[in-house]
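Pasting the structures in now, so scroll down.
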Structure 1
Amino acid sequence: KNYLKAESDYKSTLALSNGLSHKLKMININPLNVKAGKITSIVPIYAPISGSVTAVYTNVGEFMNASDVLLEIINNEHKHLELIVFEKEILKIREKQPILFKIPESSTKKYKAAVYLVGKSIDKNRTVRVHGHLENEDVPFIVGMFVEAEIITNSIKKQAIPIEAVIEKDNEYFVLVLKEKNDETYKFEKIKISIGEKNENWIEILGKNIENKQILIKGAFLPLEKG
């Protein structure tokens, strides 16, 4: 009986010891150091990710619960876009569609990304979150920057030229086509055109009256002003 009781006590104590060892490991304390009598009053807390600390929500000596947030860490190794799309447009959005975006507060340069994930629910503002991955993550974007983005839902090949090549006068549109070139002298002919759709950089040309012709792309307004 004494042997059986001793064996039972031993197994219970061993289970308790193993349980305490696992608890010590969970708070990053080595059980072997405790067995050797090395007791510490400081417990290290390791973050699950690396990055920069952007906010601290505690003070030295303050008691914290297990559910309390101690600090905020931002990891910039993987940057992505979080876009807000209105409900009426969301059915046009698909994964892998290209995105063009810019940081309006800093520059007009456009960057490329692609739709990675489309939200499955509509929030109280009748909008849906769209998650995008950047084409180039080396650009030093800062977390929280406001962006203006365009998601290209469809593309059609059309005849188009840079918008700065088109001259507008009295609600009519013209381009300057190279007519003659002699040494350093260029002569241009003003040709009326019909336009279609346009965006910030390009304008669609309807018809074929300037097809396969050389067009003045920049400074098209200067020759007209000179007569």
Structure 2
Amino acid sequence: MALILNIDTATEYATISIAQDAVVLHTAATEEQKNHASFVQPAIEQLLQQSGYSLQQLDAVAVMAGPGSYTGLRVGLSTAKGLCYALNKPLVMVGTLEVMALAAIEAYAGKPRSNRDIIFCPMIDARRMEVFTAIYNDELQALMDPTAMILVENSFHDFASSHIIVFSGSGSSKYKTLVSNPNSVDFLDVRHSASHMATLSERAVIKGLYADLAYSEPFYLKEFFSTTQRP
């Protein structure tokens, strides 16, 4: 059982939560992507003050590992590493797509079920028709590992033949325009947050699944290419 600070700066909106034994105590959020760096530290101080805990009382710091925004991932990981180094606490890294899938699973729980298995496909917009995506069953087991994919009509044909696929996330609207068999898919408007990280970070702490503080890097899935013109 642990007191964990969860940091999510991987996507267009940043969230932070503090949770004890996987129960979220307080959260903070911002939707200003360019201000992720300036948001994080004041938000952490605010959450600790609200919860009545100090940094020294944390058992671990968890951060969204990626994929996601190149800059956002670096902001989150550098913040988490700095805290872990200063406090001598372990670092937990949680996959963005896994957290997104958990949010979708929880949001979909009350919906009527068909006789086909339902699987969950979170998507992060990666520009043009490309997305970062993966597929999970309702027990959060990966059926397709995280990948960068250029969407075409039959991208998920093999899964759609025997499942209902629930799409979510910022990239899912791209695939909605390509769907030819609407009976095999559903689209869910749900936001993940650092609150959804709490279950996964607690599980990692219980199992002792800590990241290497010195060598851990964000999970980008593909290389970053700057659009800045060279002189």
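Every number in this text was worked out from the coordinates using simple rules, so none of it is lab data. Computed from a predicted structure; not experimentally measured. Cβ atoms are built from the backbone, for glycine too; each structure is taken alone.
Here is how the numbers come out for the structure above:
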| read-out | value |
| --- | --- |
| Structures 1, 2, by FRET efficiency 1/(1 + (r/R0)^6) of positions 151 and 175 (r between Cβ atoms, R0 = 35 Å, to 0.05): label with the highest value | 2 |
| Relative contact order in percent (Cα under 8 Å, 6 or more apart) - structure with the largest value, from 1, 2 | 2 |
| Given 190 for volume of the Cα convex hull per residue in Å³, for residues 39-134 alone, calculated: source structure among 1, 2 | 1 |
| Given 25.2 for Kirkwood radius over Cα pairs in Å, calculated: source structure among 1, 2 | 1 |
| Of the structures 1, 2, the one that 0.55 was derived from, the read-out being FRET efficiency 1/(1 + (r/R0)^6) of positions 143 and 215 (r between Cβ atoms, R0 = 30 Å, to 0.05) | 2 |
| Ranking 1, 2 by distance in nm of label points 7 Å out along Cα→Cβ at positions 7 and 199, the structure that comes out highest | 1 |
| Of the structures 1, 2, the one that 2.7 was derived from, the read-out being distance in nm of label points 7 Å out along Cα→Cβ at positions 31 and 159 | 2 |
| Which entry (1, 2) yields the derived value 17.9 for mean count of other Cβ atoms within 10 Å over residues 55-62 | 2 |
| Origin of the value 3.0, where distance in nm of label points 7 Å out along Cα→Cβ at positions 23 and 111 was derived from one of 1, 2 | 2 |
| helix-only ellipticity at 222 nm (-39500 (n - 2.57) for each DSSP H run of 4 or more, over all residues; to 500) derived as -4500 - corresponding label from 1, 2 | 1 |
